[in-house]
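*Asks:* The structures come next, written out as structure tokens.
Every number in this text was worked out from the coordinates using simple rules, so none of it is lab data. What you are looking at is a predicted structure, and each value in this text was computed from that prediction instead of being measured. Cβ atoms are built from the backbone, for glycine too; each structure is taken alone.
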Structure I
Amino acid sequence: MDDSALLFNQLLRTHHNACMAALARHGAGDVGSPRLLVALAQYPDDPDRAPTQRELADLLHSAPATVAASLKCLERQGYVTRRVDPADSRRNRIFITQKARDALEAGLQAFRQVDDAMYQGFSPEEREQVYQFHRRMLENLYQIGGKRWDEWCPPSPPEPPRKEV
């Protein structure tokens, strides 16, 4: 096996471990569903635009039961709240809390710290070169069936339906 493949795997695992440690230092280590919080953070705090559980499952291409379990955990931790839909009392809308927004910001700070440490001693040109190599690697992996980011990262929330007057 090519040593570069082993080195790359070690780099990915070590980066992940460093990120997890940094998240814990920043008080964001307990967020079990960051992808769900990132999706919710894109929505405004507006009862007409907040997603339902079903809409989140569709947006994230996840099973409704998986989203339900994640939401229950996030709700217990104080990261999300559910409110009755003003237009349909049978549905709940999901809202992100300030605690979750703070945790997401702490997470971004943690990731920046890890990246700054990882690239210590690299010139801006070298950092750009690494970035370009990674983009090429991603494109190569997409060609053989690798899943694209936009296939599992949620797009911007949909616009709310216009109310007729």
Structure II
Amino acid sequence: MIHIVLYQPQIPQNAGNIIRTCVGFNAILHMIKPYGFILSNSKFKRTALDYLKKVKLIEHIDYDDFIKSLPKKSLLYYITRYGRNLPTKIKKPLVKQEIYLIFGSETKGLPKKILQNNINKSIRIPISKNIRCLNLSNCVAIILFQVVIKIRYKDLSIFEPHNVKYLK
């Protein structure tokens, strides 16, 4: 199973878009508190649309709580502009092995202590020198799709369902 982990997300629109992406790719979403918004807020619910009801969302009170919840032999990757590895270094998970893709907040990223302790598992998305960083929801989609390719689109619809009459 693929897990997306948001460390202290700040922008509800990003979280809403990430929820939709997680539903689209059968990923579980973890969110580590505190957030920059309230999940019950109508503005947040509007950004998540009806996908909030479809996503498997697990909340954690802090990073330590998240780490304690992990199954043994999980693969963890920390996505950061300071990453030492390219996305191609992400390994294909073994059968029944969980993969966790951990993203920092939009304003502060991941804490230095967490990155220093996990520098060998840090991933950087290559970008041009013309910008500082990419939008968080775009980064989630880019890295998540890298993993989906590695697992050969497992449990995803490769072709449009037969009940769609668009081209008939």
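*Asks:* Quick one: distance in nm of label points 7 Å out along Cα→Cβ at positions 42 and 66 came out at 1.7 when computed from one of I, II, so which one is it? Write out the running numbers ahead of the final one.
*Replies:* Numbers: I: 1.7; II: 3.1.
Corresponding structure: I.
*Asks:* Something else now. So log10 I(q)/I(0) by the Debye sum over Cα atoms at q = 0.10, 0.13, 0.19 Å⁻¹, computed for just one structure, reads -0.38, -0.64, -1.33; which one of I, II is that?
*Replies:* On the way: I: -0.51, -0.80, -1.29; II: -0.38, -0.64, -1.33.
That value comes from structure II.
*Asks:* Right, another one. When mean count of other Cβ atoms within 10 Å over residues 90-97 is compared over structures I, II, which one is greatest? Show your work: numbers first, answer last.
*Replies:* On the way: I: 17.5; II: 12.1.
Largest calculated value belongs to I.
*Asks:* Out of I, II, which one gives -19000 for helix-only ellipticity at 222 nm (-39500 (n - 2.57) for each DSSP H run of 4 or more, over all residues; to 500) as computed from the coordinates? Each step should come with its number before you reach the end.
*Replies:* On the way: I: -19000; II: -8000.
The structure behind it is I.
*Asks:* Taking Rg/Rh (Cα atoms, Kirkwood Rh), for residues 58-129 alone from the coordinates of each of I, II, which one would give 1.21?
*Replies:* It must be structure I, since only it matches.
*Asks:* For structures I, II, which has the highest computed value of FRET efficiency 1/(1 + (r/R0)^6) of positions 34 and 50 (r between Cβ atoms, R0 = 30 Å, to 0.05)?
*Replies:* I
*Asks:* On to the next question. For mean count of other Cβ atoms within 10 Å over residues 2-9, find whichever of I, II sits highest and give me its label.
*Replies:* Working: I: 9.1; II: 22.6.
Ranking I, II on mean count of other Cβ atoms within 10 Å over residues 2-9, first place is II.
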